[in-house]
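Listed after this line are the structures, all set down as structure tokens.
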Structure 1
């Protein structure tokens, strides 16, 4: 098991890691957070390329004094690197020969790995003769062939086109789940992170906000920061004043009190996912922006000063500036207290 204890790294007054304590077991864990959340810094710390305070241990061994080359870690970054003067087979065999394996044995191991990643037919080609997806697969295969018990992947598909990314995610997920390796995969894409990982860690501003099984984390983000990180399209946040008998939504006005579960009087924030805003009903909004992605449409709305985001599982056309009547499903709301922590999950759980 790989365990991190109170990892902290501050540079020029900016916290890159802020007291992170986590444990990673064999399987695939995704680090999910926006750019600048600390994901890359955390991977670099594990690999020995960044020097935080705190402790990193693997199977009980303290890595504090281990140089990067002494750590049983393989890493693949966004800017994947293959040796341009070597063919694909020798790209994989090279790290094995560097650690002392005979050339014939190293090449045999490399051929086996090429078969596992579907590149057997490319063994004699140079990297420049491969597509972007094939080159990335070579870089990942070279990391895997080392047999390192820990594999770090820093957004390895970010530079690939959409269709290629989708195919590579499926292939990689199947390959890694069969490897028995501890894999830590950094991503800015909530759908990718939730789909691929056995576990997910939400990160923001160098902090680990929440970790756990993907479905559980998605269903109940523990803080408003976690709700922002785990939702794409962005989660809708609505301020609300609650009394024993009334519910008043900021910008939207009074609403039936029974839309929410019993709550002490006070101020709350309701978090509604984009799919919980639907066409029809009585709330008049104005279309600010429409984005079509594949077979889905994301529409940004203005409801009297309250921004809303609506997700439709179809291609829809909404003219910029046009009026659109919608219904928020408040019974699906996540309810956060003044301290930003989750206190209830709406009428469905009330």
Structure 2
């Protein structure tokens, strides 16, 4: 059972059909970082005729799944004086504490706040932190998940302010950049990105950073570029993307070139982007808690579809991840530009069109 299933079960138990909902008063309810499952949201709406839901989703693929189900989302909360809130535990403790602090600040006194999470993600740990702060909890467990409920007091405990302070960006030394809890490689430069930044030559024209995170590779390109005409930040994490854009806007503007920030799933060509001269990327190799190569392979084909005919892709990945076949299938020329024993940097040129890739695949199948 997923956290969404457990949350639905709890909501149904406390808001049965035909009974006035005791869990939340009438009014808006804010939901943070849910799984891309509309069922708990439908339960909340079903039992509140005057209720508006503000669903905060920062991960683009999840937002797309919910949009396909007719559920609209926002990247940042806007509602104040909410009737209640639901916080779904993420894989990052500090990020979840920030969401909790925001939920408590935005909920009216007496409003219900629910904290839902899988045991594997330390749901009980958050209950301990809430009890340390002085909250009284009611907890229900279902299929390796937990849902804790509390009422927002008139005056919030001091610990809540400490959780809120975790949202203050951490500066990255030697750059104008900063990170926040939940961002990839928060507070430090990833060694793979550092290698790519060292190896990539000065780039020109329109350059994109796929999976830009908080912007380190774009900053590196900016430092070396002499004939850049535009820089394009692209990431599925709205929070990291927003911070990267904020921190890079001034240094990019100082060179008199535009900077765009596109919230997009880099596993497919972002239709908002023009065709680019070059792309740099350090693609993720995890989907949730599971290590997978498929995300990075999709980055390769999406980059090929986004580059101009003679464009170049610079990709860094762990040395043991087999990217060479995918790169050779999507590009005319591929070479290894660096290998430091832990990471490899690939330089791929002359992207092959989607139609030509499909024809090549068919020929390969016939010759097997």
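A value of 42, 23, 18 was computed for semi-axes √(5λ) of the Cα gyration tensor in Å; which of 1, 2 is the source structure? Mind showing how you got there, number by number?
Values: 1: 45, 25, 15; 2: 42, 23, 18.
Answer for the origin of the read-out: 2.
From 1, 2, which structure was mean projected area of the Cα convex hull in nm², for residues 242-313 alone = 5.7 calculated on?
Working: 1: 5.3; 2: 5.7.
Computing mean projected area of the Cα convex hull in nm², for residues 242-313 alone on every structure in 1, 2 gives 5.7 only for 2.
For structures 1, 2, which has the highest computed value of relative contact order in percent (Cα under 8 Å, 6 or more apart)? Can you show the working numbers first?
Numbers: 1: 16; 2: 11.
Comparing 1, 2, the top value of relative contact order in percent (Cα under 8 Å, 6 or more apart) belongs to 1.
Quick one: distance in nm of label points 7 Å out along Cα→Cβ at positions 258 and 274 came out at 3.3 when computed from one of 1, 2, so which one is it? Could the numbers behind the result be given before it?
Values: 1: 3.3; 2: 0.7.
Here the read-out was taken from 1.
Determine which structure produced the value -10500 for helix-only ellipticity at 222 nm (-39500 (n - 2.57) for each DSSP H run of 4 or more, over all residues; to 500), calculated from the coordinates; the candidates are 1, 2. Don't skip to the end; give the middle numbers.
Values: 1: -7000; 2: -10500.
Derived from 2, not from the others.
Given a value of 8, 29, 27, 20, 13, 3, 0 for P(r) over Cα pairs in 10 Å bins from 0, in percent, for residues 90-297 alone, point me to the structure among 1, 2 it was derived from.
Details: 1: 7, 24, 25, 18, 12, 8, 5, 1; 2: 8, 29, 27, 20, 13, 3, 0.
Traced to structure 2.
Comparing structures 1, 2 by distance in nm of label points 7 Å out along Cα→Cβ at positions 2 and 330, which one has the largest value? If you can, show how the numbers build up before the last one.
Details: 1: 4.6; 2: 2.6.
Of structures 1, 2, the maximum of distance in nm of label points 7 Å out along Cα→Cβ at positions 2 and 330 occurs in 1.
Thinking of 1, 2, which structure, once log10 I(q)/I(0) by the Debye sum over Cα atoms at q = 0.12, 0.19 Å⁻¹, for residues 74-193 alone is computed, gives back -0.40, -1.02? Working shown, then result.
Values: 1: -0.40, -1.02; 2: -0.48, -1.04.
Computed on structure 1.
Quick note: the coordinates plus some simple rules give every number you see, no bench work behind them. Nothing here was measured: the structure is a model prediction, and the numbers come from that model. Cβ atoms are built from the backbone, for glycine too; each structure is taken alone.
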